[in-house]
Structure P
Amino acid sequence: MTNEITTVHITKSPVELFKILKFEGIADSGAEAKNIIAEGHVKVNGVVETRKRKQMVAGDIFQIGDDSWQLVD
C-alpha cells in the first residue's frame, strides 16, 4: 500500500470542502458530498471534519479512507 497524495489545484481560496469533493468526482453530487462529510468519513489535516462548508485553503490535506488529497494554488 502506498501513501501517495493526489494534488488538487484550486483557483480561488478559500473553497468549501463539499465543493472540492463534488468537483473532484469523489462525490457524484453536492448532496452526496455533504453526506460523506456529515457521516464523519473525511479527515482534514488529520482531524475528522463534519462541517460541510469547512473553508479549505492551499496546503490543506484531506483524507477519505486510505486516499489523500492536498490543495495547491
Structure Q
Amino acid sequence: MADPFPSHAAPLRKIAGHTSSCAFGFRVSTPVALGHAHHAVADGTRVHIDAAEILFDATVVEGSLFDPEGNRMKA
C-alpha cells in the first residue's frame, strides 16, 4: 500500500441498518423505503440512505405512513 491515507476529506459514516425495498408511495406522494435498523432509531430521526454511492435524505417513520390507525381497513 503506497499511500494508506486519504488524499482528501472523507466523511465517516455509521451504518444503522439496511433497506429491503423502495418505491414511490402514491398515497403519500413521496418515495418510500422499507428498512430494518440494527438498533433503536427514534421516530423522526433524519438519516441518509446510500444507493449506489448516492446519498438520499430520509426521515425514520415507525409504523404506517398511510392510515396509521387502520380506519380504511376497518370500514
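What follows draws every value from the coordinates through simple rules; no lab data is involved. As the structure is a computational prediction, the values presented were derived from the model and not from experiment. Cβ atoms are built from the backbone, for glycine too; each structure is taken alone.
In this comparison of P, Q, the computed figure 19 for relative contact order in percent (Cα under 8 Å, 6 or more apart) is attributed to Q.
Thinking only about mean count of other Cβ atoms within 10 Å over residues 18-25, which of P, Q has the largest value? Mind dumping the intermediate values first?
Details: P: 17.4; Q: 10.9.
The structure with the largest value is P.
Given a value of 16, 15, 11 for semi-axes √(5λ) of the Cα gyration tensor in Å, calculated from one of P, Q, which structure does it belong to?
Working through the options, I get structure P.
Using the calculated result -6000 for helix-only ellipticity at 222 nm (-39500 (n - 2.57) for each DSSP H run of 4 or more, over all residues; to 500), pick out the matching structure from P, Q. Structure of origin is P. Calculated for structures P, Q, distance in nm of label points 7 Å out along Cα→Cβ at positions 34 and 58 is largest in P.
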